[in-house]
Structure 1
Amino acid sequence: MTHLLGVVGDPVAHSLSPFIHNGWLRAHQIDAVYSAFEIKAGELAPGLQSLARQGVIGVNITLPHKEEALRLASSVSDMARRLGAVNFMVFRDTGWMADNTDAPGFELTLDYGEIEVKDRPVFLLGAGGSARAVASVLHSRGARLTICNRTVERAEALAHDLAPGARVLSLEDGVKQLSSAALVVNTLSLGHSGGKLELPQSTGGIFYDISYGKGAAAALAEAKAKDWRALDGLGMLVAQAAISFQHWFGVLPDMAEAHDRCRKLVEATS
């Protein structure tokens, strides 16, 4: 019997998750297919019910559903509950079991990129589901963290929950101070919303956008123009995908190979 899996979000057609997972499924000769399922905001509950009826055994969750998925799950891991967001679900007889692989995925990205954050000024842009995972990792690694968001109250709640002691600024005020950052992590979905981020000139810092491809193109181009070391979120995507794959099938796939495949595809289509 062919197992069905996929990624749930809106927009989701741009996602590289099917490309990543189906490559691993072929490599390990697993009888399964991974697809993209577009579900509109506010329609996740009936969407998950429909996927379960179709025999889908597992999904990754992306924008805008990460927090709603937490409320809908019948069982939630300690990690997902602490982060207040879900990006990975498995269907069982008792319902959807939920977890979050964003935090360990971001940790692997820092390790592979040899990005040191301890006692260094780090700015986090955004306070949504992905930002919560990033904030928890940065706080645990001893970064001098500043959280910037359009809605300051949301950033304050994030700092209170996961990064006590972090400084909180409005997005406008935070962007003005970015030149002092050793690392800027952008979790704002500017590439899909048409927004624009105007960065100051870098003094040797890293600009890391958790998006990739067209979603990150404008922000990364701006970062490069201002002399930042610009990195996209392909590494984080592949790392969290590998952790999901291991949960589903008990096999940790080849992340380096998948990252190379994705990089070539992104470069060919950009």
Structure 2
Amino acid sequence: MAFQVAYHTDIGIKKKTNQDGLLLKSAKTPEGEVGLFIICDGMGGLSHGELASATVIRGMSDWFDNELPELLELANFEKEIPSKLEDRVRELNTKILQYGESSKIKLGTTITALLILYKQYFILQIGDSRAYSIHDQFVKLTEDQTLVERELQRGNITAEQARIDPRRNVLLQCVGATKDIKVVITKGEVQQGTMYMLCTDGFYHEITDQEMHTHLNPLHFTEETTMKNKLEQLVELAKNRQETDNISVLLAKVI
């Protein structure tokens, strides 16, 4: 398997800095190509959110380059991957937390990471950036770790109320804000032709699932430039609908 990828990130119509972070990496191995795709939404005054997201991106990139190759040599590497991913994120959480405490500032970031290893994928998530798979169906692979999502799951509000609730940006956790974090890791099988999408809340707040499904059909994308152009169009649509946050989205199609 190989990957056809594209991304687009935009500061948006209100923010002074873009605090989102993205990572798109792939490598060839004797067994085939592997890939790591990450999106982060940093939070904090001035450039602090940007620092948090960049710290996570660099830390995960180093993990892909330096630790993953050794893991893939193990006979049972699939069983080791989740714990090793979690270990790295916990290390980064501690690093950002200690920096914030020593500098007397509050900062943090979401992380949604997709690791594709041959015929299997792993998704790691903290916060409310999302992962989707798009093939015959359009499927959300993550659950937002937000106050509003918790209220929705408990039946206290409706899906329509959740969509416009002013508390929708209130996170239950993020990387770098508290010592105790719950790292959510899921896995599944990779099908050739499937396209995976990762995005920050600045994208999905104003672009509906139906619009994503309609405009991001993997059958229509035979070139990365076409994917890129479509992402740019959708981000501009979100801005026209007055989304005030940074907006980031990436696509990875398995070919």
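The value -13000 for helix-only ellipticity at 222 nm (-39500 (n - 2.57) for each DSSP H run of 4 or more, over all residues; to 500) was derived from one model only; which of 1, 2 is it?
On the way: 1: -13000; 2: -11000.
Going label by label, the one that fits is 1.
When mean count of other Cβ atoms within 10 Å over residues 111-118 is computed for each of 1, 2, which one produces 13.5?
On the way: 1: 13.5; 2: 23.2.
Derived from the structure labelled 1.
Check the numbers for relative contact order in percent (Cα under 8 Å, 6 or more apart) across 1, 2 and tell me which is largest. Intermediate values should be presented prior to the final figure.
Details: 1: 14; 2: 29.
Once relative contact order in percent (Cα under 8 Å, 6 or more apart) is worked out for each structure, 2 has the highest.
As an exercise: distance in nm of label points 7 Å out along Cα→Cβ at positions 95 and 151, calculated from one structure in 1, 2, equals 2.5. Which structure is it? Don't jump to the answer; show the numbers that get you there.
On the way: 1: 2.5; 2: 3.6.
Traced to structure 1.
If FRET efficiency 1/(1 + (r/R0)^6) of positions 47 and 199 (r between Cβ atoms, R0 = 30 Å, to 0.05) is computed to be 0.85, which of 1, 2 is the source? Let's see the in-between values first.
Details: 1: 0.25; 2: 0.85.
Matching structure: 2.
Only the coordinates and a few stated rules stand behind these numbers; no lab work does. Computed from a predicted model, the values in this text were never measured in an experiment. Cβ atoms are built from the backbone, for glycine too; each structure is taken alone.
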